[in-house]
Structure 1
Amino acid sequence: MIRQSLTAMKENLIYVVIGSLLFGLAFGQIAGTETKSVLRAAVVPVLFVMIYPMMINIDLREIVNIRHHATVIVVSLLINFGIAPILAVGLSRLFFTGQIEYTIGLYFIALIPTSGMTAAWTGLADGDLEAALVAMSVNLLAAVGVLPLYLSVLIPGNVGFDPSALYQQLAFIVVVPMIAGVLTRSGLLRRYGTSGFKRFKPIFGGISSLGVMLIVFIAMAMRSQSILADPLASMSTVIPLIIFYSVILAIGAFFGRIVLDDARGVSLVYATSMRNLSIAVAVVAAPGFPPAEAVLPIALAYVIQPPLGAVYMHYRRDIRQDDSTLREAVMQLV
């Protein structure tokens, strides 16, 4: 029963996040100071529940294959840490003037690329899975190293950003669970083997999804008053997110066509268009920097990112491989 519930939560994460977002906003309107103090105290353990199981499912050993996929790695790093931040800066100046919290949320989306769905969508779209796994490992480690440096340049000085404090935060939220996840994964593989370990993966994904649900609820409840003070401005954050994802996907597809073979081109698209929203929301929701309102664009990105992956997969299967017209593929999708 528990296994089925966790699996269902992972498979319906879009709806889970939307429900948590709405319920958290509503609950925050009636929650008192003591209740919010309890929620604040729950943030750290909930973050561990969210990140640790996710790290068990990530195989960082794939990084040893980096030399076999050098072109995919270099181009993905160029897009993720060159083009994506520039695009995020432009969109924030266009849409988020005077809303530094939403700007920071967009920066976190832009600067923490790849997720577990990078590998999943690559496999479903008949891409090079090994290239996707290597790109995931390299880009995740790169993000941990460069995120504070980028933000120290991008965030205005009056916000009070301290790069060393963010490094400590990343060490606690990402590096420690990553080490624990690697050790746990190694132990499970030794005891149960590869086939046995695969039986646990849906459970770990479900537990991580439960953590996402709880952290989005807590973050929304804690900042409900400020977010709902101007609901139209809050909901308008969807527009730059759609533009960001659409442009990054188009750029990834373009570079994939001109410098890579077909299968690795798919890997590149998903290694650049999918962002690690779980880590982004974990860092944003943690005590201290940044402002908790920054979680709103990240929560909304959960609604945009999975359909984007599905649309590109549908394009690969139903247009490129079956020679369907674009209109026919869209009608099938609808």
Structure 2
Amino acid sequence: MTDNCHPYATTSICEDQYGEDDICSNLSLHPEESLIIQSKASYVLLLYIAVLIILSIPPSVLLGAWSDQAGRKLGMILPSIGASIGGAVFIVMVQVKGMSVYWCVFASALIGIFGNNAAIFLSVYSYMADITNDGNRTMRIGIVQSMTYIGGTVGYLLSGWLLQNYTFTHVFGVYCGCQVVSIFYVVLWLQESNCGAGRMHLTGEIALAANERTLNKITFSYCSRTWETFSKVRGGQDQLKLYLIFLSVFLIYVCATGEQSILILYLTYPPHHFSMELFGIYNAIKMFLGGATLIGLFPFMLHCTKEMTLAKVGVLMRLASLILVTFSTQTWMVFLSK
């Protein structure tokens, strides 16, 4: 959605400022107007991402403790519900002329308060931890991560093609449709993980939550459990390792979001002049290679070396990729970085 928000904001701001004339359809040929439009669009995108990230933190924390008792399925469903509502807001913005582009910040707030991608990943990986054992957990989680890359490949190709050949209504409509399909898949296909006793306990809590005071008490209870788990004293260096893992996950999430936001600005502006279709192809290739590596090479590499060694190599390769794309001057150099 973030990649689609920027071109929509650019188009909306341009039409509001200059009307539907040749400037908006050929913005690259008007550098002064383009600078003004892109500056405003970048500000809107910054607000969109900031609201999305900040508001997605509290529900992710609550869902973590709550899903330990209630099961993982609802944690997978709620973010898709929020994303569907947010996508519907974008469709309304496209259809209703004159709506402020800042309504997209409201859409990001709706997506964020339902947990966004962070809550989905939390619930999915927790679900995988529930249904796997120490012998196959790393392999299974690697397969799940590879599916994320393959889904991203299809998503970026489809998004770029729709943006190039159809309207924003089609783009956001497909986005909402995918979220609805995800909801039905989780509800009708997946079986709940083993949380029976906790689920019964939670059902009793919800039944007692007849007033706001009781509900606030339950919410505080979930926050308290999360903090107790985080601050629990552990032997050896386990406490330090846990803190470093939390810090690493937080930094990875922030950097991944920031990287994608910067890339769309960096590659669609001079000197690269990527079209949205080419930008979609670029991201699709990146996702496909990541998924193919996890499916084809990752299981083999696990038998040949330690997990920590693979992690270190991955960090170095990521660093080299970012350096190459930073100093790239040709299109082939940008694609080589992935």
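Rule-based calculations on the coordinates, nothing more; no lab input. Predicted model, so just to flag it, every value in this text is computed and none were measured. Cβ atoms are built from the backbone, for glycine too; each structure is taken alone.
Tell me which of 1, 2 gives -25000 when you compute helix-only ellipticity at 222 nm (-39500 (n - 2.57) for each DSSP H run of 4 or more, over all residues; to 500). This value belongs to structure 1.
Quick check: 23 is what I get for relative contact order in percent (Cα under 8 Å, 6 or more apart), calculated from one of 1, 2. Which structure matches? Derived from the structure labelled 2. Here percent of Cα pairs over 33 Å apart was derived from just one of the structures 1, 2, and that gives 35; the source is 2.
Structures 1, 2 were shown, and distance in nm of label points 7 Å out along Cα→Cβ at positions 92 and 236 at 5.4 was computed from 2.
When FRET efficiency 1/(1 + (r/R0)^6) of positions 124 and 308 (r between Cβ atoms, R0 = 25 Å, to 0.05) is calculated for each of the structures 1, 2, the largest result comes from 1.
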